[in-house]
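Readers should treat all values here as calculations from the given coordinates under stated rules, not as data from a laboratory. This is a predicted model, so every value here is computed, not measured. Cβ atoms are built from the backbone, for glycine too; each structure is taken alone.
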Structure P
């Protein structure tokens with residue numbers, strides 16, 4: 001189930017994005033990128049709909065997923 005990011009409380013959206021960008025294995029490259037920059041980049045991707053928020057009710061988890069990687073019919 002896709003959750004429109006605009007429907008989330010600002011604090012909830014911030015927490016979701018921050019949790020996503022601070023996951024282990026998300027650091028690539030030789031330079032450190034500030035957390036605020038990473039969060040803003042994800043916000044822009046959500047606004048452009050290149051990334052969507054997906055909730056899986058079966059396992060009660062929320063993920064950020066590239067729109068082009070969504071299963072058909074979603």
Structure Q
């Protein structure tokens with residue numbers, strides 16, 4: 001189960017991605033990290049993605065993606 005991340009690994013993945021987004025470095029990789037964390041059950045990552053897509057913050061504004069991530073976050077809560 002190499003895809004399965006424990007809570008500490010998820011938190012680290014989330015923190016790295018947020019730091020990368022805030023520092024404007026490799027944004028595409030950061031979004032992929034957030035998606036990985038969100039799909040693995042990290043609710044904060046899913047909410048963060050939802051906000052990015054709702055606001056169009058360094059991603060193209062996409063209400064469908066925003067709703068998808070918001071719904072996923074709600075299921076993980």
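Matching task: -11000 is the computed value of helix-only ellipticity at 222 nm (-39500 (n - 2.57) for each DSSP H run of 4 or more, over all residues; to 500). Pick the structure from P, Q. Considering all the candidates, the number was obtained from P. Taking FRET efficiency 1/(1 + (r/R0)^6) of positions 44 and 60 (r between Cβ atoms, R0 = 30 Å, to 0.05) as the measure, the highest value among P, Q is held by Q.
Tell me which of P, Q gives 1.13 when you compute Cα Rg over 2.2 N^0.38 Å. Write down the numbers at each step before the final one.
On the way: P: 1.13; Q: 1.02.
Derived from P, not from the others.
Looking at relative contact order in percent (Cα under 8 Å, 6 or more apart) for structures P, Q, the greatest value goes to P.
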